[in-house]
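Trainee: In structure tokens below, several structures.
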Structure I
């Protein structure tokens, strides 16, 4: 190390300046390369995340409409093969691309549908699951909360007669599944 200092001391000022400039330029270039590499890596990760989100939104954007159509079909022909096929497609899409809460609603709904085949059916609860699933997916896709009650008013002719029971079941499900409090009626 002492020899390097002596050699550096004997050099001309121009040579010292050139060496210092070269070393400084090299250090700046290396730091610039490292920062650029980290920034590009971060941008790539963000772009991949954005693509995944876009795919999920594309797959789920038509689900509220599909669920409402299914509800219409269920009112007309609840036991038809077409209704079962549509129900399976919707559940598969929700399980594949839905949010954690949408999947939670769909799985509990599916489980209770299976149990209800053997026991008496609580139609208020079933309808509440459908409206909450529509509400959750719409919220996931648009970040807009529409009250589940809007879906009931839209789909059930004599909703006013069963309003109290629907509200009770809807709010009970929201609490049981720890869903967004804005989904309560």
Structure II
């Protein structure tokens, strides 16, 4: 099946590339409806893994509005200043300025799921942090205690992108990636 063959990226916009990657994912879905062919199933699995990796390389921070919408399969929000992705346990907000994402805010969806580094949320939180930065990034380790106090914030950069983590003891409560103001 030709649609399962990963294309080679040419000099093209991120949006056009993402649309081509998503065509491969559509081919994977079509191949899944054809049971019994082991070779096709193996090609579909490889193509699916490739497409997920390629999508993960597109950082949210700095991305055009159309790329953010396509990455998260959100409906068009032509003038929204904040684009929000909601999952069962997380909320990811992209702050948009001049049609580009300038920052991402990641927090648990509800009071029971606020701790991003809790076992139930850690994998999804790490995946969303990685998507925000366009590269695999683990969740930060809790900051070391300073005497009897635990720091409430830690900061670092990935490339040139600042990241701020807010803590409650060893619990990761929120992540701010890029140019965000509280």
Structure III
């Protein structure tokens, strides 16, 4: 249990939180204002502790994911110079920081698109007015075109379903930023 590594008392803290939420704690009939403030302080500290544990687990899971480390496998040197995701306020960024923005686009079947896959590769023929009026749709078409071009470039005919699904994910580098285009949901 990864949570116990972050805080050995996590199970007890969860039980206390559960008791508070379910109202299982005894209520003192002569509750003073001072004691009530202490109880609220304890509850606040408990919530803060549980939030820190949750944030720590999320950070660790994201660190492993960004560095392509799976639970149970040999880490090797992949964490010698790790990539970590830390959320920062853009107003507080120092000039010396190395910042890389990663945007992830995930395609999910949501509605009707009236364009076939191979027509997406003809983006140069799309009207400028369409690009301006329907920018989000244009970006999606452009991303779909990238997947189709990736499939066309790497395919010499038939391929296994797993290979096809893997080729439905592409990455584009824009200076320091990365755009991940994930069409795996639509490949099934």
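Throughout, read-outs are computed from the coordinates displayed, never taken from laboratory work. Since this is a predicted model, take the numbers as computed values, not measurements. Cβ atoms are built from the backbone, for glycine too; each structure is taken alone.
Trainee: From which structure (I, II, III) was mean projected area of the Cα convex hull in nm² calculated, if the value obtained is 18.1? Before the final figure, lay out the partial values.
Mentor: Details: I: 18.1; II: 12.7; III: 19.6.
Value 18.1 for mean projected area of the Cα convex hull in nm² corresponds to I out of I, II, III.
Trainee: Rank structures I, II, III by FRET efficiency 1/(1 + (r/R0)^6) of positions 89 and 161 (r between Cβ atoms, R0 = 35 Å, to 0.05) and report only the one at the top, that is, the highest.
Mentor: On the way: I: 0.60; II: 0.90; III: 0.20.
Answer by largest value of FRET efficiency 1/(1 + (r/R0)^6) of positions 89 and 161 (r between Cβ atoms, R0 = 35 Å, to 0.05): II.
Trainee: Here Rg and Dmax of the Cα atoms in Å, for residues 33-72 alone has been calculated and equals 14.4, 43, so which of I, II, III was it run on?
Mentor: Considering all the candidates, the number was obtained from II.
Trainee: Which structure, out of I, II, III, was distance in nm of label points 7 Å out along Cα→Cβ at positions 17 and 41 derived from, given a value of 3.3? It would help to have the intermediate numbers written out before the result.
Mentor: Values: I: 3.9; II: 3.3; III: 2.2.
The read-out was computed on structure II.
Trainee: Can you say which of I, II, III returns -14500 when helix-only ellipticity at 222 nm (-39500 (n - 2.57) for each DSSP H run of 4 or more, over all residues; to 500) is computed? Don't skip to the answer; put the middle values down first.
Mentor: Details: I: -28000; II: -10000; III: -14500.
Traced to structure III.
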